[in-house]
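Below you'll find a set of structures to go through.
Please treat every number below as a calculation from the coordinates, not as lab data. Small disclaimer: the values here were computed from a predicted structure and weren't measured. Cβ atoms are built from the backbone, for glycine too; each structure is taken alone.
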Structure I
Amino acid sequence: MSTILNIGMNHQTAPVELRECLAGDPMNSKKALNRMRSSNSIKEAFFLSTCNRVEALVVTDDKDRALDTVISLMAGLGNLPREIFSDHLYSYEDMEAVRHVFRVASSLDSMVVGEPQILGQIKSAYVEATREKTSGVIINRLMHRAFHVAKRVRTETGISEAAVSISYAAVELAKKIFHELRGKKVLLIGAGEMAELAGRHFMNNGVTTMTVANRTFERAVEVSQQFDGTPVSLEEIPLQLLEVDIVLSSTASPEVVITRDMVKGCLRKRRNRPLFFIDIAVPRDIDPKVNDLENVYLYDIDDLRGITESNLAQRQLEAAKAERIVEEEVVKFEKWLKTLAVVPTLVALREKAEAIVQSELSRSNALISSLNPTQREAVLRLSRSIVEKILNDPILFLKGKAGRSTLPTYLDITRKLFRLDDNGQKE
């Protein structure tokens, strides 16, 4: 029987400087899927890459070779020595892997428990796997069940209500730094969902002066209008650094957006006013060396972990309910997985029954040909209905034996009773 493997790293096992090595190239997911598809040891594959995790999910008949293949390709994508990289990986097998996928989709394994973005990221990764034709029966079923589990967790628990988003955590950090945000000037770099959410939180906490910089100026205009702010281009960032108090950056740029020299060049004109950077991008947008400059303070996404501990008691209570839902669904998936051993026999049984129906109808063609189309369809439907009823009990019996040690014996008896392996020769 095939093995399900999940190999990856996340915010708990790897620092941001390691995670960003794999998140830097938006083509990495496609490269990974293509590499896994070409591997003889991997039958199905799925690849997820976000700012807080990189994971490969594979179905294999040779788990050791598959594991080796995945670790090698991840090290290659990150241009990292394998031995350094592998120290930060986790690996789950079969039902543990299924449980992990369900927990990730339900945001129980996120830096911010209950945040909604991860489900959308998983759905996008699954679409890419189907597009690249690397998913199959097991991963297709697993992904759809993961979406179902996430929906149950969202509707049956209050975990999303207790969530604190990364954007919210960034604003909470700014409040701790300044105590009061009223009157502060904020520059948002990037106009994606994270930056937009942060902008709303800033406005709700008293910020009235908001500037939005983005690679696409039209998008900067669109987002800034929501906050009655000012849109600027990325080229105008050095000028903006002279005026603002807080910079929150969240772009998808593979390169640094703000360099040390850029910041150093504006400090004298700022006359010792502190400048705070909050970098929630992976790869990071802001050169870590800016933190060495006087009156400049930089926080990255890993620094937000402590902030997200607010509402912890409520989230833990809701998370306990969510974990119970996950366990229920793991049991259901395991039961389905065990029925796969029965499928070839059931398919052969139905195919033989259909062949008999067609053969008998062909022999009776002289009688049937005199019937009108409606009557012929009624005869065909009746024939198939009789066959289905006869086969129903054997099929239910075999499905009920799925996962039991006696299953191979019953499958063998069924194939002999119905002569499913008969090559046309009588014993």
Structure II
Amino acid sequence: MKILFLTDNFPPEVNAPATRTFEHCKEWVKKGVEVTVITCNPNFPQGRIYDGYKNKFIQREEVEGIKVIRVWSYISANKGFLKRSIDFVSYAFMAFCVGLFIKTDLIVATSPQFFTAIAGRWLSFFKHTPWVMEVRDLWPESIKAVGAMSGDSFGYRMLEKMEMSMYRSARQIVVVTDTFKKIIVEKGIDAKKIFVIKNGVRLDKFKPIEKDKTLLKELNLHGKFIIGYIGTHGMAHALDFVLQSAQKIKNKSIHFILLGDGAEKKKLLLLKDELMLTNITMLPFVAKSEITRYISILDVALVNLKKSDTFKTVIPSKIFENAAMKKPILLGVEGESKGIIEKYNAGICFEPENELEFIESIDTLFENTLLYSSYMKGCQNLAMDFNRDNLAEQMLHILKYEEVKSNSDSIDDTFSSIKLKIKSK
């Protein structure tokens, strides 16, 4: 089987779309699938081409058996709606043009970059090849949630029409949360073509290790109770709320680390200086290979988003990596994410942007050692159930459905039996 996968993010970028795509494709290659990925030259989130790459028209490489084609695109930092839109459109156009010449049995196009899915849909039309839409973010709802576009605007309504067209044309839709499936079904899409493959974690890469003493020394954080946010500093993440709350925490043993880059990073650095915060260390983006060092020194992993009904539908992937390293989760996200944390007893949930609940939750994690230990155990159980290898295998069976179905009455029956078989391994 040959799969053509369209994604604008791919390693060495370290965000969630890049990681999910790479880990899945790598497992598929191991099972004999020929995978070709069309992606950009790595630049996220700073909007600068990584060392060792150039923004050429086309570049080819092979990464752990995956054929990778990097295409030219307009490069922009992760800020500014117009520039980012041009960035997205330029990649989609180039991916479409190059994809026309790639032999494949199936096309997969992944969001959250909306125009990637558009490229996949049109490649399917011109190549007479089925395509699968992977929905990692609900567009255009997520644009409205961060205030980048009004829900009443002409542009928003046009995006909604395009969204529905793509849902209908896709042979199958793969979503990352149960809520996403529910919402898409409510829009009139057949539930039998929608499958949930949640994010997960590679247990061989993310596992409990001792705190990195060298790093603690470098950051002068020995003896501190460290709460860490590692990820994009964007409009959706409400990290200004974290800084403002940190100003009111009087316990000198509690210290925050915010690691990453994004559209709001400069504003956050200015706010930190303005508030004269000494209990927050803000660090730049680091390579994926370094992430486990930084997670190791955390006592608590902070996962935070703005208060919005849209974000009740998401499950931030950083939950799984931190849980695999037995770091209790301090979750400022409602909905399905909260349900997972509570189900596994993997941490404490607070209402997004509720300062009182946020501070009280931190105090509980710091003071109640028995409860903290129970959360560590819960994290371990959570990670085991979201093993990325198993999830990749489940998704491959969905993509190969025409080959794996036998006498089942429906694809739902087939998929259910696949999940039971994988879980029993």
Item to check | Identity of the structure behind 3.6 (criterion: distance in nm of label points 7 Å out along Cα→Cβ at positions 29 and 317, calculated), options I, II | outcome: I
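Out of I, II, which one gives 28.8, 101 for Rg and Dmax of the Cα atoms in Å as computed from the coordinates?
For Rg and Dmax of the Cα atoms in Å, the value 28.8, 101 is produced by structure I.
Given a value of 173 for volume of the Cα convex hull per residue in Å³, for residues 53-244 alone, point me to the structure among I, II it was derived from.
Details: I: 173; II: 196.
Only structure I yields this read-out.
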Item to check | Which of I, II leads on FRET efficiency 1/(1 + (r/R0)^6) of positions 293 and 341 (r between Cβ atoms, R0 = 41 Å, to 0.05), largest value | outcome: II
Checklist entry - Of the structures labelled I, II, which one yields -13000 when helix-only ellipticity at 222 nm (-39500 (n - 2.57) for each DSSP H run of 4 or more, over all residues; to 500) is computed from its coordinates? => result II
